[in-house]
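Structures given as structure tokens follow.
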Structure P
Amino acid sequence: MKVVVIGGGLAGITAAIALAKANNEVTLLEAKPRLGGATMSFHRDGLVIDTGQHVFLRCCTAYRGLLARLGSERGVVVQERLQIPVLSPGRETVVLRRDRLPAPLHLARALMGYPQLTRSMRLRAARAAFALGRLDPDDETLERQTLGEWLAAHGQGPDAVAALWDLIALPTLNLPAAQASLGLGAFVFQTGLLASASAGDIGFHEHPLSEVIAEPARRALARAGVEVRLGWRAESIERAGSGLRVRGSGADAPNTQDDGLLAPAVIVAVPHARAAGLLDTLASGLAGGLRQMESSPIVNVHVVYDRPVCEHRFAAGVDTPVQYLFDRTAAGGVPSGCQYLAVSLSGAEREMQMSLDELRECFLRALSALLPRARDARVESFFATREHAATFRAVPGVARLRPGAHTSTPGLVLAGTWTDTGWPATLEGAVLSGHAAAGVALAELELEQGEADGRAVGERGAA
């Protein structure tokens, strides 16, 4: 049976491989000239730049499973034990490190010794963490308030939220706790920090994303027999008899631009705003719901110094505009003796409005305050990359807008971080959505095949 997958990100790649391995004829359409979606790399100023500083956790078994299928495990590394260096102006570096005790005791020593909080703040934070661990993330009432409101009701003031809770909320929810959904916040903290001691150990991409995702995916799709059409933009999906027709345009498909691609099943695995446009004809109600789902931006600031200024692979910032910084020297291909740091800014509405000169003034000053060796270093390169709609906006009420993989239109299936995976917009959520979409599509194809066989038997009997 033929399946068309629209979107060459993690969700589309996962679904396409699964369907092809189930002996289906799969065509994957990607509007960009390369695979990877939000996990791509590009070249600028002689550097290899990733589209965002993507990390994952040891508990992200679906994403790690995809890496294994792609043969990309050597391009990533997972911490032996969770440890987060925390930088703050005028303070010594503090490392939040888990113990080998069972959860949740594995974080007790780190919390009780955290100098960013007073002793009374640490005790209140511990009580809040235990209370957060008892919440049911699937409880619909949690969608009525923000994580920040819940934390405030449990003794967490603005200083505690900024110094502790936002260290996890910002990079995982792409929003500060003050704006984020309590349901998604509870899920993140429970799954990543409280479920097991090793769940929150952080994984990093040591090689550029193009080497970890795009190129290995291209090879894996080819091995699986998937036809990949890059630079082919799907523009509409319509009913065509018992199947679906995808119309679009692409330089590599001149013979299909007029008639489109016909298939019994189509998986839409593109960002939610673009998916809404594709779904207008067949599922206008669903498209309308997706248009209510807002987006949240991410800004990355890239700085190349003429010498090493930071000793950490990555670090978090407190009392500074720097949320997280990453050493991308090896992956970026910088000249010998230089160091390339990338500053990742989640929920970056303010930074999106800043000019490059304003970003330069703000973040070079902030980095100098955090990294003493940066004060005397020369800046060889400085630029910023901006993702206006990096993720769906994980605010209270978003759960009701997130559809499952199945739709009421036969053969039409959905995938993407914005679908109801339980996770926020993460690498793990993307891969899980691809598996879910493949499962739904396979079930519908089996039903279609069964009905076709039944009609054939009936026709033979009538003859």
Structure Q
Amino acid sequence: MSHPIQVIGLGSGDINQLPLGIYKQLKHTQQLTYVRTLNHPVIQTLMEEGIQFTLFDQLYDQYEKFEQVYDEIVEILLSQAKQSPILYAVPGHPMLAEKTVDRLLKQTDIPVEIIGGHSYLDALFTTLRIDPIEGFQLIDATSFDRVQLNYENHLIFCQVYDQIVASQVKLTLLEDLPPEYNVKIVKAAGSSEEKIETKPLKFLDHSIKTHNLMTIYVPPVPKQMLNHTFHRLREVIAILRGPSGCKWDRAQTHESLRPYVIEEAYELIEAIDAEDDEGIIEELGDVLLQVMLHSQIGEDANYFTIEDVIQTLTNKMIHRHPHVFNNERNKHKSWDELKRDEQKKKQTSILEGIPRDLPPLKTAVKLQQRAAKVGFDWDDISDVWQKLDEELAEFQAAVKLGDKRRMEDELGDVLFVMANVARFYNIYPELALHQGNQKFIRRFQFIENELKQRGKNINDVSLEEMDKFWEKAKEKE
């Protein structure tokens, strides 16, 4: 027969902070009493009063990781509870950052009763003189992610057992905060051993010794220090579009912003081609600005928000990567099959879904890719070259006839086949043409500069002379 495990909290301070009811229970209990650690201000006093405990401190020396210690403690407690009722005492409150209690509550074989205790947070709020209603986060310093942190809240890092944990906290905070930002180190809040120290973040882990009642407090961070965060960006865009915002931003619509989306994308491509990292950062920001503006316009009209945009994208990425996100149902489907699954309810043609405003060359490639996926494609590149010769001959015939409309039609066929050539060789024709344009600009400007250095006007020189400089520009490349 199994017996219940009663869990009590010893509070965060000395004997004066221990609730009277818990003191009486410890004093008069007939149960075997376990304590997670001797390293607590109240334990020594209770032992001096004749209260006997079974301690787990030796386990911290036996195992390298805290998780192993917690598992061993729980295993011992569960094993003992099968023989007799037991009392288990932990620092602080049992339900506050106590991993062993969390493990006990998750098992179902043996009942667990939480008796309560005094939370160290009460003493901590008093020591720091902060009101938690303003917003605070309690974070396990041994296990947290940077993305969890809301710097506009009071941040309280518990479980800062030693210098190593403090160093991990410091390095994470330095990703977002300046080295001189002041934080507080609080030891044994509310007890006679209480000590509070203010340090610049860069010195957070200096002179820290092992202590199981140590806390790091990070005061709310001013907004101007958070300009690198997504939350702050969204706030800025909302202000710009708000009643007291920018006249230009407030006037924008989805339609009015269309040219900027294309323009910013091409400026990003230019920065990538130039291998300009600073330029890439700036241009990516401009592309992101377009996303944020369109999302804010949608939110202002109560149609959609940036969260809708992000959720749609996240769902799509998870759905299209079943091999990464362990979706057994779709694990063996290709990207294109998954994409068709998403679209089949709304598509009547395989060619649907290509944006109408794409540049014509890009549209040509996408049309050919769609058709090729169902087998409507050339078997060999030689067939494509033969088709190109055929279309060029038809264009030349239209030129001889002087039929402008037919010339446009045949030239369109030539360009369409050239897009197919690019597809066969895995070349993006838009980028190829863009590079060709840039090459022409460089070479022509070289001609202009050479003529200027010779005191000549480009309008007065012959084509032959310009060709010489053109060839010279090619040689320099």
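Values computed for the structure shown
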{"item": "Top of P, Q by mean count of other Cβ atoms within 10 Å over residues 159-166, largest first", "result": "P"}
{"item": "Identity of the structure behind 1.8 (criterion: distance in nm of label points 7 Å out along Cα→Cβ at positions 71 and 431, calculated), options P, Q", "result": "P"}
{"item": "If helix-only ellipticity at 222 nm (-39500 (n - 2.57) for each DSSP H run of 4 or more, over all residues; to 500) is computed and equals -16500, the structure in P, Q", "result": "Q"}
{"item": "Distance in nm of label points 7 Å out along Cα→Cβ at positions 191 and 223 - highest-scoring structure of P, Q", "result": "Q"}
{"item": "For 8.5 (distance in nm of label points 7 Å out along Cα→Cβ at positions 55 and 391, calculated) the corresponding structure among P, Q", "result": "Q"}
{"item": "When relative contact order in percent (Cα under 8 Å, 6 or more apart) is computed for each of P, Q, the largest belongs to", "result": "P"}
{"item": "Structure responsible for 114, 59, 48, with Cα extents along the principal axes in Å calculated and labels P, Q on offer", "result": "Q"}
{"item": "Ranking P, Q by distance in nm of label points 7 Å out along Cα→Cβ at positions 47 and 143, the structure that comes out highest", "result": "P"}
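A short reminder: the numbers here are calculations on the coordinates, not readings from a lab. All of these numbers come straight from a predicted model, not from anything done at the bench. Cβ atoms are built from the backbone, for glycine too; each structure is taken alone.
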